[in-house]
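Pasting the structures here.
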Structure I
Amino acid sequence: MTNVQRIPRRAGEDEFNELHKLVTTELINRIRSGEATTADLKAASDWLYKNDITGVAFDSSPLSQLADIMPSVDFDTVQKSVIKHGP
């Protein structure tokens with residue numbers, strides 16, 4: 001009789017939900033503790049993007065405050081800078 005190896009079954013919905021919750025909770029804990037690295041913040045941003053999470057910048061929200069400090073950039077300004085300074 002030959003040995004037949006069984007292929008383990010793929011994780012089910014419950015396992016994926018648990019993993020999703022664990023990753024999300026870990027990212028939140030790192031950010032809240034103030035110990036998040038740049039890589040952690042990038043991972044959190046990617047996690048939100050991959051899960052189709054978007055935000056609306058309403059008055060005085062953290063997202064609105066972030067948007068307020070971002071420099072305004074338009075295509076013509078960028079193009080002139082690239083031409084002047086090179087790629």
Structure II
Amino acid sequence: MSVLDKRLSELQEGEKAEILSLSPSFQGAMRRRLMDLGFVKGSIVQIDLASPMNNPIAYLVRGATIALRKEQADCIFVRQINEEIPKENE
């Protein structure tokens with residue numbers, strides 16, 4: 001992984017990332033579900049809403065808001081895109 005490559009769970013509010021892959025160890029129905037929801041290579045993802053304890057976090061992907069637990073987001077590899085997203089209160 002390069003410097004800008006990381007796990008989705010490491011993404012910070014205001015950052016955008018492109019999905020690179022799902023972990024090969026992440027198999028079965030959950031892998032298929034994530035792919036059906038748009039977590040596929042090339043999709044752009046960003047944090048939409050974080051819970052008070054940051055678990056789960058709602059991600060915006062392909063126009064839909066999807067909540068994932070940290071364990072699920074750990075299995076998604078992304079590449080950060082260098083454009084910052086303006087925060088609502090700015």
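With distance in nm of label points 7 Å out along Cα→Cβ at positions 19 and 67 derived from the coordinates and found to be 1.9, which of I, II does the value describe?
This figure was derived from II.
For Rg/Rh (Cα atoms, Kirkwood Rh), for residues 11-58 alone, the calculated result is 1.03, so let me know which of I, II that is.
Source structure: I.
Suppose you compute distance in nm of label points 7 Å out along Cα→Cβ at positions 27 and 51 for every structure in I, II: which one lands on 0.6?
That value comes from structure I.
Looking at structures I, II, which one was mean projected area of the Cα convex hull in nm² calculated from, given that it came out as 12.4?
So the calculation was done on I.
One of I, II was used to compute Cα extents along the principal axes in Å, for residues 35-74 alone, and the result was 28, 19, 13. Which label is that?
Here the read-out was taken from II.
Which one of I, II has helix-only ellipticity at 222 nm (-39500 (n - 2.57) for each DSSP H run of 4 or more, over all residues; to 500), as calculated from the coordinates, equal to -19500?
I
Each reported figure results from applying straightforward, stated rules to the coordinates on display, with no laboratory input. Just so it is clear, the structure is predicted and the values come from calculations on it, not from any experiment. Cβ atoms are built from the backbone, for glycine too; each structure is taken alone.
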